[in-house]
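Q: Each structure below is given as structure tokens.
Only the coordinates and a few stated rules stand behind these numbers; no lab work does. The structure displayed is predicted, hence computed values, not measured ones. Cβ atoms are built from the backbone, for glycine too; each structure is taken alone.
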Structure 1
Amino acid sequence: MIRFSTAGESHGEALIALISGLPAGVPIDLEFVNRELWRRQQGYGRGGRMKIETDQAHVLSGVRHGKTIGSPVAIELVNRDWKNWEEKLPVGAGDLAKHQTVASPRPGHADLAGALKYNFADARYVLERASARESAARVAAGAMAKLMLRTLGIEVLSHVIRVGRVGLGRAAAWEEIVAMAAKDEVVLACVDAAAEARMKEEVEEAARTGDTVNGVFEVVAHNVPAGLGTYANWDERLDGLLAWTVMSLQAVKAVEIGRGVTAAESFGSRVHDPIYYAANEASGANGRPTRFTRPTNNAGGIEGGVSNGEDVVVRGYLKPISTLRKPLESVRFDTREPTAASYERSDICVVPAAGVAAEAMVAITLAGLAAQKFGGDSLTELKRNFDGYIEQIKRF
């Protein structure tokens, strides 16, 4: 089983990602890991923090001579902004006069709920851990899972399909998503230039009015074989696991598998994907030889909680960022009097970045299920079992 956890605060000294269960022998490309971290920092509408941080993965354990060795992989991401907060957030007692309070909770943020839960006098400590800065550690762990999946021919990428009122309006081909992810300049990570230009105008309008805007990202897992997940137990269904892990990301308020939303308002004859059989091997949507094909993928590559051999498609719906430059009404923690919500340096739009973080969560989920199904303490053993299973499917 592959497990991961993160530690660290938004303005603390560093973030830590710990991932265990990776088989020994997975090649680790640190340049790839660092590019994933770079991708998370991109996108039109990001805040000033992205000008401060340049995330680089410092692997502390679990990798030697460029490959995993079977023990837990620990990754450190240093926060360059720590030098500005060291006296405000010391580990020791420090000077309480230098503590920077979050005096009034922000509507839509964890501020009030967290302060009530942990009995904090203000929301500073809530903000520090609840911040989406934590997702950088997830991306580092997800990059390790992606490198494992890559050895099985499975790839995971995302793109933006909506920002505010502007949607892509069409399906994106896998090749378009790959080309977009390879760019060295990211605007809003939309595969259609005209749609992206209109999305940019949505962000600019929010910036002019002191508001925030978000939207919808789509994660596509390509080349996933049939058989990951199960219908046998409720807590092992692939769609349920993906919904859980993607929903766990900051600001995600809804998750959709395939055409789940529109399927709820359509007749079955227009939703379910027909199944065809070819006497000779054909090339399926995921590129693997198959005799079973589908002309559509409304199910998002999952039927009955099990991957069906088509691309796995997951969408995340993001609420707008809770920190507004034109704050909403709130109440002071100390006096309980009405006031404006606190303001901290923040983003206007984070849809592209959230998509990259969601890629990490999808990759970790799929890598965990692959390790569970195919087993093996080394990559050689896992790959041998995987190849045998693919041959079995080809001969079905």
Structure 2
Amino acid sequence: MINVPKGTKDILPQDSYKWQFVENAARETARLFGAAEIRTPTFEHTEVFLRGVGETTDIVNKEMYTFLDKGGRSITLKPEGTAGIARAFVENGLNNSALPAKFFYLTPCFRYERPQAGRLREFHQFGVEFLGSRSADIDAETILLAKTFLDKVGIKNVTLYINSIGCKECRKKYEDALKAYLNENYDSLCALCKDRLNKNPLRILDCKNDECKKITEKAPKILDYICEDCSNHLEKVKKLLDIAGVEYKINPNIVRGLDYYTRTVFEFVSENIGAQGTVCGGGRYDGLISELGGTDTPGIGFAVGIERILLLLENTGVNIENPNKVKVYFAPMGEKESEKAFELVSDLRANGISADFDHMGRGIKAQFKYADKIGAEFVAVIGSNELMGGAVKVKKMADGSETMVKFTEFSEFILKA
């Protein structure tokens, strides 16, 4: 038997309706905020992620699925959604459209990492990207969109953390101060953070190693180094979140894992999905579009893992109703009866009612058992007596009540049921 590759998962019919629920909530929330769907290829030229995500990030260094195609070109399965959308924005001249351009996406992503709860090698993201505005109000709106989506799917007890990592100018001053402090504690850093020190010192603030955490607790805080413009920007974001009634906490150690972030960064964190508690994360990336060859265009966005959302819903006992159950199942008892069932099923479907009938030649008991398994609301029995009398015996599965209904009135009866 050939098994599914490690870190991937089949989404079976008994679970797919839950995915549809989350995806529909994502689409509806995005619509409320004026975002339109964008779809980019599953793979890109590797350079998109080297320039966009950053060569010093864990994603690029360790986690990307990169290969040479038959033409010798370096191709990478997308590890995240933003860089590909930035490439599409530049390539298709979308900077000439009405700004801000508001996009959302639902996409598979791929990262080679150790599979764990809510984190697979093939995973799926709902994300939003707003391009064209430097205003703090679009930062607040992006965060509010994420909060609205989480509320819509029924996720509660998550904490919003926000921070500013400043612009390139003020961040340089902070990085110098951070390097000086970390060099004093160099021997106690883990091997990975020693390597990060000169390449991307901000990433050390996000290290999960216990010893590194102790060191970074006493490290200089970036909010003490951001310039006046960046500080005012953060204060405006906070003010607007207050106006919207969105609770938040300032966490100066949030830096996010990608090189393209500037100024506002944020995370929604839950304690109900294990150690990797981030449910949703994002931030501003004002230099990404120009880095990929476009005109200077600011942007902000976030991504949320659908697997993590479903895991969190399961862990917190949120029940998702299955809308795909068959409304009426016909149990015919012979060939002529099956033909009549086919006619009535076709009529119900034409009226937008889900219906099915036996295709296996089962006996009546087996048909009722099957109807119960698929969650049918009604079972309509057609035997020789029903065929001769022009009526069908309808059993409501919830309470066992039975009603005789004429063939000519059946659709109307079910529509009113």
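Q: Given a value of 1.7 for distance in nm of label points 7 Å out along Cα→Cβ at positions 178 and 250, point me to the structure among 1, 2 it was derived from. Before the final figure, lay out the partial values.
A: Values: 1: 3.3; 2: 1.7.
Value 1.7 for distance in nm of label points 7 Å out along Cα→Cβ at positions 178 and 250 corresponds to 2 out of 1, 2.
Q: Taking semi-axes √(5λ) of the Cα gyration tensor in Å from the coordinates of each of 1, 2, which one would give 38, 26, 18? Display every interim value, and only then the final one.
A: Details: 1: 38, 26, 18; 2: 53, 22, 21.
Value 38, 26, 18 for semi-axes √(5λ) of the Cα gyration tensor in Å corresponds to 1 out of 1, 2.
Q: With Kirkwood radius over Cα pairs in Å, for residues 194-361 alone coming out at 21.4, pick the structure among 1, 2 it was computed from.
A: On the way: 1: 18.6; 2: 21.4.
Considering all the candidates, the number was obtained from 2.
Q: Suppose distance in nm of label points 7 Å out along Cα→Cβ at positions 90 and 338 works out to 6.1; of 1, 2, which structure was it derived from? Before the final figure, lay out each step's value.
A: On the way: 1: 4.0; 2: 6.1.
Value 6.1 for distance in nm of label points 7 Å out along Cα→Cβ at positions 90 and 338 corresponds to 2 out of 1, 2.
Q: Starting from the value 16: which structure in 1, 2 was relative contact order in percent (Cα under 8 Å, 6 or more apart) calculated from? Display every interim value, and only then the final one.
A: Numbers: 1: 23; 2: 16.
Only structure 2 yields this read-out.
Q: Thinking of 1, 2, which structure, once helix-only ellipticity at 222 nm (-39500 (n - 2.57) for each DSSP H run of 4 or more, over all residues; to 500) is computed, gives back -11500?
A: Corresponding structure: 2.
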